Structure formats: C-alpha cells, structure tokens
Structure 1
Amino acid sequence: MSFPRQQARTQRFTIGVPRAFQISPDGERVTFLRGRSGTDKATCLWSYSAGTGTESVLADPKELGADDENLPPEERARRERMREHGGGIVSYTVDDAFTRAVFTLSGRVFYVDLVGDDNAPRELPVASPAVDPRIDPAGGRVAYVHKGAVRVIDIADDGDENRDRVLVEPDGEDVTWGLADLVSAEEMNRVRGFWWAPDGRSLAVSRVDESEVNRWFVGDPNQPGQEPQPLRYPAAGTANPDVRLAVLPVPSATAYRRGGKPGTTPIEWDREALPYLPTVGWTTGPDGNPVLVFTAQSRDQRTLTLFSADPATGLVSEIRTESDGVWVEIMPGVPDFTASGELVWIGRDGGDGERRVYVGDRAVSGDGVYVRGVVDVDGDRVLFSGSPAGRPGDVSLWLADTRLGTCAPMELPDGFGESGGSDDGHGGLRAGRLRGDTLVVQHRSMDFTGVRTLVVRGAGTETRRSHGEVESLAETPELPDVRVTTWLSGEREIPTALVLPSWYREGEGPLPVLVAPYGGPHAQRVLNARGAFLSSQWFAEQGFAVLIADGRGTPGVGLDYEQAVHHDLAEPVLEDQVAALEDAAGRFDCLDLTRVGIHGWSFGGYLAALAVLRRPDAFHAAVAGAPVVDWTLYDTHYTERYLGTPQEQAQVYADTSLMADAAKLERPLMLIHGLIDDNVVFAHTQRLSEALLAAGRPHTVLPLAGVTHSPSDPVTAENLLLLQVDFLKENLGAGHHR
C-alpha cells in the first residue's frame, strides 16, 4: 500500500492510538478511547487496570448501533472545532468516584457502570438529538443540550415522568444555552457551555445570543438541491455574540413536578469591558460550599481577569488580573486549585517577562522553562508541561509539590525515555494525566514512530511502585526511517529541520527544495518526534529536500518571539522562512535554490501564497491549502489579537492581505479549498482567484466539494498528496523517486 493511501485511511496514523484518559481517585483504574485497530474509526471506550495491566472493552459503538453519518448539526460543529475526524465514541465523562461513564452516539446517550460485574452499556431515554452529555459529580444524573435547551435526566428510573426535565430553554430565535459559540470553541479552546457544581446541586450555563452576528451562508455546489447552511460568523471588526453566564439549580424530579423549571441566577460582570468568556469552572470555598470561578477577557485581549462568584446571589469578586501591552495568552489548564485551596495560575514574571506557573503568589516553575500549560492538579501537587530553554522541539513534564516546595521533571523508567541521544529526561514530546498518584504519560520520540503510553503508579515517589504500558494499535508507516537534521538558524535562532530522501547520497547532485511551514501562532512543526516528519519524508522520497522552519509567531521559543508578529502577520514570518532557507543552503551543499517550492495549509497556506507573491526571487512554485487571503474575513478573537480591528488598523490589514499582490504573481500557484469550510470560508480562495483572473495571472484552483477546513475522506486526502507532488514536480523539475 502506498504511503498516501495508508496515511489517509489511518487519519495520519492517529487511529488506534489510546487517548482521552481518566484516572480513578485511588489511581488503580484508567479509562481511555481507542479503536480496535489502526484503521477502525469506530472508537471504543476501554478500561485498564494499573495493578494487573489488563485491558477490557467497556463500550463498542458497533454493538450499540452507532451511525456517524447521522450526527446532530451541533455535534458536527463541535467536532469540527476540535478537529475530531474520528467516529464512534469521541468523548465521555466520568463521575468523581469513578463509578460511571457517560457518552453519546448519534445523538443518543449511554452510560456504563465502571464498578461491579454488570458493565453493559445502557441507553438513557433522552430527548434526541442530545449533545455533549456530562455526568454529575455524584454519578446519578446527566446534563445535556437539546435544541439549544439544557436538560437533566436521572440515571435511576423510578417511574417519574419528570425523570428527563428542562432546566432552561432558548428565549430568542438566535439564543442557545449550554453550547460554545464559534470563537470560544475555535480560538479559546472552550468547546463546552455548562459545568456541574462540585455538589451536583447546580449548573453554571453559558447563554449565547448571536442575533447581532454576521449571518453568512455555506453551501456545497455538489448538492444543488440542498439549501446553503446559515453560519453566524463574527468576522474581524464586526459584532461578536453576546455571551452571558448564569447558575441554574438542578431540582429533583419530585421538586421539578411541584415547581416547574427553576429560576436562574445571572452572573454579572462588566461585559462591555470584558466580553470574552474563555474559562468557567468551580472550586470549593473555605466553608465547604461551591464557588463559581471564571475568566473574562477584553476584546483587544490585553486584559484577562479571573473572577469568583457566589452561585446563590451572583455576587462577583475579582481574584486576579493579567495585563499586557500586546496581548494576554489564554493558557491551558488554569485556573485550578490545590486541595488546600490555593490558586494555580500561569502569569508573566516581572523579572525576565517569561511565563511562570504560580501556586498562590509563589512561582513554582523555575528559570529556563518555557511553560506551555498546567496538565493536572492532584491534591497539592501540580503537573505542568513546558520546554527546556533553547530546546523548543522538546516538551517535558514537571511535577511541583507545594507541600515539599519541590519542582522536578517527571523522568520515565529506564528504557522508556530515550530520545535523540538526550539523557537528561527531557527528550521528545510528553503529555500526561495525574490522579491518585498515578501518572499516564504519552511519549513521542525520534527513536520510534508513533506514541508510547506508560501508566506509572506511585508517580510522585522517588521509587516508582510499578508501571505498565497501554498498547497503541496504530499502523506502522510504510516509509523509510526519517532522515532529518534539526538546528537553530541564523541570529534569530529559528528552529529548523531538513528532511532528505533516504536514497540520497552526497555528490548525486543538488535537490529541489520544498519549504513546508505552518509558520503561524499556536503551532510548531519542528518537534523532536519521528511522527512529526512522516509526510515530509514521503515528499522527500519523491526527490525533494524538505525544509521546515518555525519562524517568529510560533510557540516554543519565548514570548518576545511569539509577539513579534503583532500588527504584522506577513513580513516577519516570510522573512524567517527566507532566512532559514539561506542558512540551510550555507550548511548543506545539496540544496538547489533555483528550484524552491513551498506548500502549507491554513496559516501555512497563507504563507505559501504570500511567499510566491512577494518573494518570487526565492520561491518558484506554491501550493496553498485553505489560505486566509483577506484577514477581514477571519474571526474576531484570532485576527484582532494580532492585527487589531480593521477600523483602527486599516493599513495593517491592507499590508497583510494578499489581494493587492495578485497582479504580482509570476510563479505557478495552486489553490486548494474545501467548499463548506466554516473556519476559513471558501470566499478567501474565490476572491484571490478572481483578482488573479482580473490581472491575467494564470493559476490553478482545486475546489473540494463536501470538505470542511481539512479533508477527512481517505480518497480525497490521498489524492491531495498525489496532486500536490505532481504539481511541484512539474514546476520544479523534481523527478528522482525510488
């Protein structure tokens, strides 16, 4: 089987990799999601015993009659925001005591008992279609969303007709409760809209009113009999949805029968100054009662405030405010609280200006760590991720114990943590979960392809009690081992990688270069993991030297490096691609700089088109997939963070747009775009194509019917790789292939 076909049918070798781990309070049991093979998209719910190392299937969607073609529109939108292309059980929740798990399949809701002998999944008689079911902390009730209304159902069937009951329902045509709006899900990583209180007696619920938001339409010309789908899209400089927060008591079925739907307690803060709602959660106050906590952010994103609220009165108090003259990043995993009630937070240090993990007022992460996020809080210990200084391609885990006042990297058992010759416990990429002193860590490395998952009991002790491994069922790529060299380019020390064909030998003649960046915020491509270079190695096997550079704007190096793209998403990122290209040519004599192509997707697509339009001297052909062409057509939260609003920064938007450059095109350009993309809408490519046509500039457009922001259909994904490489070979003269 060819690599393009294998990569497509395995969804980039992610099918069969265990994920979405939950750990019991005692650390003895672990649940996770995984298919039964490397090509089985029907993801199952599994259980793993940390004591015996045995696995068992708790729920198989095929046995439950799942139909991934029959998903509610709200669920399709959630999955698109999460880039979830899998099927079957794609998410689930568990109660605090780890006695039950709840999940949805095709708008139906199921639960499975995690204790006892009877573990057969059971369906709940919910109002269908149900979206985002979440079990309460005590394990007796499930809240979910149905047609914009938040509902609760008791798991135990006592015959009460109010077992499934409405808590709150839309109070306007464009109002929904309990669902995240587009920018919250796409840009703030908040894909949910309701949160159980720790005692299970109430819910915090977001209310979204999109009546003032642009109404766009996304249609598929391949289906002329279907009406275009309406889309509320808050483009830069236009109205955002009105997002509010309220607390709803959750009455018993008996109380509901007597009193009907409960009232709501609105949570009021200065939404005009702080309109965004990035995070919501709960903690327990000193008196043992639940306290609501949430963050609110200004539209210019230079202020982020953490609030607490009394769920009974709605009274709001400010806990902490972060300010930055450029922007404040929303950091993963915070706010959180230790068992002793101290706030866990990530903020900028007043000394070197870099991020630190704080517990209370104490910084627990040391100098020389690029903090990426808080992973888990287990009692009074904080697990966080970051990169050692000067090594942006490594992502490690640190454990801070607030009782002992220690902070140390989480080292893996002997034989498990090798990576690229590193012997200090930091090599490769690590992600994890921690609960009950059991650590689940997933490790990617340059020493092996794929992901290894280790379960370590007694993770916080110097001597680990035991460890076992959860097997990955992902397929092994039918590809030669990656041949990659990484380094830091030039005076700006740009993280750079060069991938050469496995068959290439010195003196065989220069190779055409294929530059393959993402190049934008929130994404790195130069990582110390073999799996990060698989597609690049395949392109290299076709006769290219593939160059990848993470220029300014990308994470991993430092805050000044990230913020260097403020008010300019074009010139710094393009300059750094050219700088990395020139630096590579000075190090390797096998690069032919008279034949340089560039390809990328999304921001990488923008950068690819930008490169041939503005630097045709350096780039000789480009493939731009789903490119952002005109930043006034992209969403508020992302675009305004970097460029401000079009009303205030008209010249900035003009300088970063590709439209005015269309008449300059003198190199081959292929544009690829999904026709039903609701993130970077097809209008971007359409407008650029029209401008190129008006200027008489030949180009190629490949529209993808039925495809959103990234293709998930295996046939489409496979052929896209083949068509790209044919286009690049034709225009760069590459032809050597073994």
Structure 2
Amino acid sequence: MTKAVFIAAAEPNSGKSLVALGLVNMLLGKARQVGYFKPIIDYDPGQGLDPHIDTIDQYFKLGLPYADTYAFTRQEALRLLEADAQGELIDAVIRKFKHWEDTCDFTVVEGSDFLGPGTAIEFDANVSIAKNLGVPVVLLVSGEGKSTAQLVSAALTLLRSFEGREVPVLLVVANRVAPAQADDVQALLRAQLPAEVLLAVIPEEPNLLHPTMREIQSGLGGKLLFGEGGLGSQVDNYVIGAMQVPQFLNYLKDNVLIVTPGDRGDIIVAALQANQSASYPRVAGIVLTAGSEPDPPIMRLLEGLPNVVPILAVPTGTFETTTRVAGIRSRISPDNPKKVQLAIGTFGRHVDVRALEEKLVSFQSEGITPHMFQYRLLQWAKRSRRHIVLPEGNDDRILRAAAQLLHQDIVDLTILGDPAEVAASAKRLGLSLPAGHLRIIDPVHYEHYADYVETFYELRKDKGVNHDMARDLLRDVSYFGSMMVYKGHADGMVSGAVHTTQHTIRPALQFIKTKPGVSVVSSVFFMCLPDRVAVFGDCAVNPNPTAEQLAEIAISSAESSRAFGIEPRVAMLSYSSGTSGAGADVDKVRQATELVRQKRPDLKVEGPIQYDAAVDPLVGRQKLPDSELAGQASVLIFPDLNTGNNTYKAVQRETGALAIGPVLQGLNKPVNDLSRGCTVDDVFNTVVITAIQSQQQ
C-alpha cells in the first residue's frame, strides 16, 4: 500500500485546506502517526508560519517540527526552476519527504499555492514532484466563477496533465461549485472520467469563504480601537454607512461589517444599538475610514459600553476600503476551530471516504523515476557498509569519485597505485581523501601479495600457469583487485576507466566464476530516462548470443531489475513484433522468448517486439493488441551487442539520460566494468551499485 498522498491544484484559492483537513482527519482514524509536508511554501520563515501547516499541526496536535514540513520557500524554488536546476529541487524534496515516510505511518503532501508570478513553472514542478515521490494524487479544481462547461473542461485538462506524465490519480474534487450546477457537474464528469478515478463534487459553502474580523484587520492593516474579544467573529457581508440612520438600519444583515467614516458618530452608535437589539441582525464589526476616529464624546460613550464589537480605524477612504474588503479571502486557521470542523464535515459529506480508503490501501506504485532510483540506491548502499576496490588509482575520475563516496560516508575503499603518486594527484586536484575508510595499496608491496600469488597458482595450475606467471599476472591491477574480492579482502571491484571490458572481467571469469546455474556473464545498464528508469541488456559483454544465452540474459536482467526495485516487464527486442516477421534473427528472439517462459513462467515477457511497441502504449496497442506488456516494458533485451551498445549510447546522448553501468550479472561476487569514456558520476554510481550487489549476495 502507499504511505502518502499528494494534493494538487492548478490555481490559487481552490480549497486545498478543506481537502487536507478531511484527509488528515480520515487518516488519523486508521494510522497512529500522520505527517504533513509542503514541498514549496509561500511564506518566508521570518514572516510567520504557513497557515495550512500551522492549522493542521495545531488542530490535530501532530507535533510537527516546522523546519521539516517544507523544503523550499516559493522564491527559493522559482530561482532554482528559472536556473534550470529542477533536478536539484527534486532531490532536496525527496530527501525531506523520506524523513516523513520513514517516521510516519502516512504522510499528506500538499502542492504549492500558485500565488504571484511563475505559476506555469510552478504547476510543472508540482507534477514532477508528485511523480518523483511515487505517490498517488488527489486533484482539486475550483468552480468559482466558472460555467459548468468550463469547470468540467478544467477538471479533465488537469487530469490529462497528470496522467500524461504517468502520475496516478485517485480522486478528482470539484470544489466551490455553485449549488445549482452541482448535479450537472457530477453527471458530466462521471461520464468522462476513467472508472477507476473517484469523483467528489463539493458545493460552495459560504461559511468557509467568509473572513473573520481578525482577517479583515490583517487585510486592511487596521488599528483596533475596541472589541478585541470579537475578532473571531465571521463577516458574511458588508454595508457602507453613508446615509441617514433610518435608511442605514434597513440595510443591516446578519454578521454585517459596517464601513463608515470615523466622524459618523450617529452610524457608530446606531450600529451598536442595533447589535444589542433583538429586532436587528448581529453586527460583526465596524471599520472607520479616512484616517479619522470618533469625537471624544463618542469615544467616551464607547469606552463605557459592554461587549462592543470590533472597531477598526484605517487611513484609506471609504471606496478604497470597501474594495479591499471585497478582495479579502478567508483562510481556515487554528484560531477558528468551528471553521476547521465545518471543513472536515463538508469533506466527509461529499467524498466517498470508504472508497478512498480502499484506494489508498490497494495502491502500489508501478513506476520509479530517476531521482527516486538514485535516492534509493544511496539509502540501500548505506544499510550495510561494503568495501570496494578501485584498481585504477592513476585516473583523476576515480580519485574524484572516491572523494565523493568517502565524504558521503557510503563505502570503504581500497585504491590501487603508488601511495605517493595517488597523494600527489589528490593534492593537484584539490581533493581531500579521508583516511578513516580508505586504503591506498601498491600491489607488489601488499602484505598478502605472496598469498595471492600462491592462491592464483593453485586455481590456475591446471591451465598451465606456473608461479612466475602467477607472480607477473598479480602485478596487473585487474588481477590483483579481483583476487582481493575472491579472498574476501574486498566485497566488490569497479574498474574499466582505462582498461577494456575484457581486461576487467577476464580475471573474474578465471577464478571468481559464475553463480550456480548461470553459464553466461552478461550486463545491464540502468537507463535513467526523464521520467522513468529502464533496464537495457546486454549492451557490453556478449557479441552474438545464442537463443539459449539470450534467454539466460533476459532472466538475469529481470532478476537485476527486481533486485533494484524495478518491477520486471521483459521485452525481447527484434526488428518485428509478434508474428509479423520471419528470418534467422527474429526466429532466435522468438525461441529465446519461449525459453524464458518455460524456465520462468512467473516473469512477464513479450517477444519478439520492436522497441517502440515495447515502450509506447499507443504503438503497443496497435501492434500487439492482445499483449498485457506491450507499451509498458521496463526490461529491454537486445538481440546482440551491436544493437544494444549503439542503442544505449544513442538514447543516452540524444535524451540526456543517465546510464548507470554496465552492471555485470551472473558472477559469484560483484565485479563491474566502466566505460573508458565514463564520467565521475558514472564511477560514483557504479561503486554504489556494486556495494548493493555485494549486500544482496
């Protein structure tokens, strides 16, 4: 089941606080510890607390550490987005969110408020955040000022925006709908929404929209003259006191705010008398305009009266003041528990709470984004610290990656090379290599060198290796690093920045060898595409595998996929889909697919299938309409090395995807190969992958 839900809207003042309160109230009936998180807030911490967070925390007494309830202020977020640093923003949001996911039974995540410029950028950021958190969404659209057709169109457009990015939607809420429109909106939306998406239509609730006198004071910046105890009173309407008293009294309505110049003592006194009279409606408060206050006799009279309603003085004229009053929007705040309870009750009346609970319990995230994947890798690598050997201490990329790994406290490292030369290179690069979790070893001077030579001789003497040959080969860093892994002095090895693939893996094949039941060492790349992670295999090792080898590569790749949190849906790629083509190459893929089905009937596999049909749902439905996997493949198996290697590089270069790998699979202990064109990030990620492989073995 999911442990979080995301509330998203596309415009301000749509009523997210109502939905948030209703959700938290519902969840507290099922979960002991509920968290609340807003990735982006519109309030600078120096200017006060975000009202939504404050209300949720205080009303439900959640005890939330405020600094943990948000990741960025709106200005901070917009600066990152405008600087094309969305990845940095997403990574920080994920880190903050994981705190709540790890400590709470359930977390409600609230999207941003869309106040001020930059709302288009902000909307896209909300979609990206929801997708990268991997949680389902409740969509909210406001009916304020919209016709029925406009409201339905807005809701469907919002739904398509999220579904187009493969963000799962649980519930669409049409809020603040005019009561006369509610039935039509319900019928039209239900007819056009997918059957699995829940719908709630919430009619406009005036008592939630009307501000309190405290909000009027704050919005106008008014000076409070009298009636502090009545600032919580709700204002339902307002009237300008600019006429004679008899006429003025005819315009009073319940919970009215009276706006009048400060020198109109007659209006002030009449309003207070009407408030005391059982014959007239209740007065919420009075605003005195034009910077004038009542004359001294009137002030003296007011000071002697009990239960005076709030009276504010403002410097603006009557017309400007009333215009500003009309623009003041009410917020549900912790000092107004009646409004909080009304919001919770409104949610409960119009949302099918039981159906929503069932959706939340049954929801399983099917996808994983690159940011989620990389965050998960780091967390997994840190679960049980591993020791990785890096044979190529003479390469600057290796040293830079080592510094990052050590400073982030992920693994222990052994770097092979002359210690003085490695130290000099680190100094030249301005790197600090903490000594606590690092060893720098010159192989021929290592204390276990003689033992390694003898071990290698015993393992390979049947292949014609003598002691002199063993001694020479163990001077080679690839052989020495592999022997460290074989002997248990390191948990894994990463090499290949300056050596070929064959040079890197040959020693492993000679004495680390393959796992029981595995005859083929193969590789996968974890392709971190813009909005998903795919597994490509084999793109580095086997030039032209047989059908049997291809089947084994597919099974190993599926196991690697599952081991790293990606649900395997295996596509056996070819130049034709289904039965549309014939020839030796496509027949090999067809045979390999059948072998996978026979050996692993539990795996979802389709083949032969073309790349577009494997990853594009529309093309998949057209070419293989009866396939449950077409268009949704997560593991893509290429028929030969030529196709796989060129495809992964083309995808990487043309889309900007991060390619983590090649990750070797099938060995008894993890040894991984780097491309000679690798970056520092490639080295870093491959070491992390190797550490996780070691944990799993």
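Just so you know, all these numbers are worked out from the coordinates, no wet-lab data involved. Keep in mind the model is a prediction, meaning the values are calculated, not measured. Cβ atoms are built from the backbone, for glycine too; each structure is taken alone.
For this structure, a couple of remarks:
- Origin of the derived value -13500 (helix-only ellipticity at 222 nm (-39500 (n - 2.57) for each DSSP H run of 4 or more, over all residues; to 500); candidates 1, 2): 2
- Which of 1, 2 yields 0.65 [FRET efficiency 1/(1 + (r/R0)^6) of positions 126 and 382 (r between Cβ atoms, R0 = 41 Å, to 0.05), calculated]: 1
- Source structure (of 1, 2) for distance in nm of label points 7 Å out along Cα→Cβ at positions 350 and 446, computed value 4.0: 1
- Taking distance in nm of label points 7 Å out along Cα→Cβ at positions 390 and 590 as the criterion, the largest value within structures 1, 2 is that of 2.
- Structure responsible for 26, 50, 22, 2, with P(r) over Cα pairs in 20 Å bins from 0, in percent, for residues 14-373 alone calculated and labels 1, 2 on offer: 2
- Entry that produces 41, 30, 27 once semi-axes √(5λ) of the Cα gyration tensor in Å is calculated, selected from 1, 2: 1
- Read-out distance in nm of label points 7 Å out along Cα→Cβ at positions 78 and 486, computed value 6.3, structure in 1, 2: 2
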